[in-house]
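Before anything else, here is the set of structures, which you'll find just below.
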Structure 1
Amino acid sequence: MTKGILIYAHNNRSVDYALMSIVAGGLAKKQLQVPASLVTDQSTIDWMHESKIYDKAQEVFENIIIVPRPPANNYRRLHDGVDHSTVTFMNGNRYSAWKQTPYDRTLMIDADFFIFSKTLGEYWDVDNDILIGESINDIYDNNRLGYCDRYISEVGTKLYWATTVMFTKNSYTKLFFDLVQIILDNYQYFADTYRFDSKQYRNDVAFSIAKHILDGFENIDTLSLPPVLTLLDKDILHDVDQDKLTVLVSHKLDANFCAATLKNTDIHIMNKQSIVRNISKLMELV
């Protein structure tokens, strides 16, 4: 059985997901000792050539898979500490992972999820067709999280985090990813049914609903991937010293910060701009 990492990266005018994906893919390969592949679009490839990172991408990824650029009709507010901007968010094609992956067993991760441990490697041979990040863990205090960071809405359906998804390519997972596409194509219907806000498409929501449906419309306590340790976007990646990360954590999501360090810990860094500011040091780890 072939095993590997799959990362999606579609740049917008504000965020260089391709650049971050090189770090994410390189770290994943290093820690988990498996190959990595990138799914992207021609416009992002053109930028990779222009910014002279394409050769590094070819070094990190054994496959660079070019797909149509997803519609730029999804928006989200991204913070960089106390600053923020509203940007397009092209994440509506993760349902194609079953078709695009060249591996029998795939770990799909976000481009801003950095693997510094071997923890996820323990799940390659687990006898579960699909595993999703169980929840989000706030690096500072889970009291900073809201209700909709844990549940899809007030109906109480559990929210899983599609930042990390591991699946075996078989008939069951094809059904799962086909269902994710159906949820995307009928997002308003599912928003009305599950009572969540449809303004922003979230893979976390779509994957959670697909799991809920295939589990017989029950919140079944099945094996999942570990909770996704997360540095929220109001927090800041301050410095990288080899494999030690220094972060500034926003106290109660205000303008007051405290410093902390991380080492040998997988981390989801939602503040994209602070990643880019430290990209040279991160690249040294790849």
Structure 2
Amino acid sequence: MNTKVNVLYAFLLSLFGLSSCSLFDKTEPTPAWIRIEKIELIDNPNVSEGSLSSDITDAWVYIDDNIIGVFELPADIPILEEGEHELLVGPGIKVSTVSTLRDNYLFYNAYGQQVNLVPGEILTIEPQVSYRDEGSNYLYYILEDFEDSFIEMSSVSGSDAEIFRTTDPANVFEGKGSGIVTITDTTTAVGFRTSENLQLSLNGKAVYLEIDYYTDFDLTIGLHIDNGPLSAQTIDYLTLRPSNDPNVTWRKAYIALTSVLSQATNFQYTYVYFLPQVSEQNAINGKVLIDNIKIMSQL
């Protein structure tokens, strides 16, 4: 190939390169940013919701009723819009403590705010949410918060250990007291239950159990379902694992009971039971702490 051909070839390549840049190297739009560190649960003066303990892990973000995405908190959220828009933030939780199963918790209100979005700028917001009003759509049962000396819980038949109310600050989650079950290396069986027999309007609607807990043992949670003249059902549903992190003590759980209750053959009422998993083969000294036991029911 002679010199003139080489020059022509190089020139054509340069033209192709310029053309390729113009076709594919388009300027990316600059997003506006919304920063959310956490979502705070606050009191709703219209309901008796009990404790305001929460574990809101995610933000479900909407702009003008269009979902932007679900973001684990804290989060910097890119928004490809500018100017005045309506922001809506739904409080997200881990369903039944499963990290891969997330939902916008329907018993909490969403947070709304008019925002002015400026490309390249960060807008920090501090969402606050509350429990929804009770009435025709929602009903809340505070089964036990251990604030009074008389507790609405008892041991199940055959249990070697009792549940008591403790006021020891080292074992109290919040307020005046919490529930405690002390287990020794000679304990062979232990279980406790809520005393109230709940009559729920099911119809496939959502039912959640909320609890705060600490456990040194695998802790199985289940439902006893009375079916009237038909056989009762005892369903072990979920096992909470002990914490192996020395910096973690109490944890919050939102446990979805809807699918368990749908197994009822002739539902009359139910109660919740708790079974710490102890055995002679794995005998240790430890405890189970529990507080703020609630049932949240969609009507």
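If distance in nm of label points 7 Å out along Cα→Cβ at positions 53 and 229 is computed to be 4.3, which of 1, 2 is the source?
This value belongs to structure 2.
Out of 1, 2, which structure matches 19.2 when Kirkwood radius over Cα pairs in Å is calculated? Of the options listed, only 1 reproduces it.
Among candidates 1, 2, the computation of FRET efficiency 1/(1 + (r/R0)^6) of positions 101 and 237 (r between Cβ atoms, R0 = 35 Å, to 0.05) that gave 0.75 used structure 1.
For FRET efficiency 1/(1 + (r/R0)^6) of positions 165 and 269 (r between Cβ atoms, R0 = 25 Å, to 0.05), the highest value in the series 1, 2 is held by structure 1.
A value of -8000 was derived for helix-only ellipticity at 222 nm (-39500 (n - 2.57) for each DSSP H run of 4 or more, over all residues; to 500); which structure in 1, 2 was it taken from?
1
Where a number appears in this text, it was derived from the coordinates with a stated rule and is not lab data. These numbers were taken from a predicted model, which means no experiment stands behind them. Cβ atoms are built from the backbone, for glycine too; each structure is taken alone.
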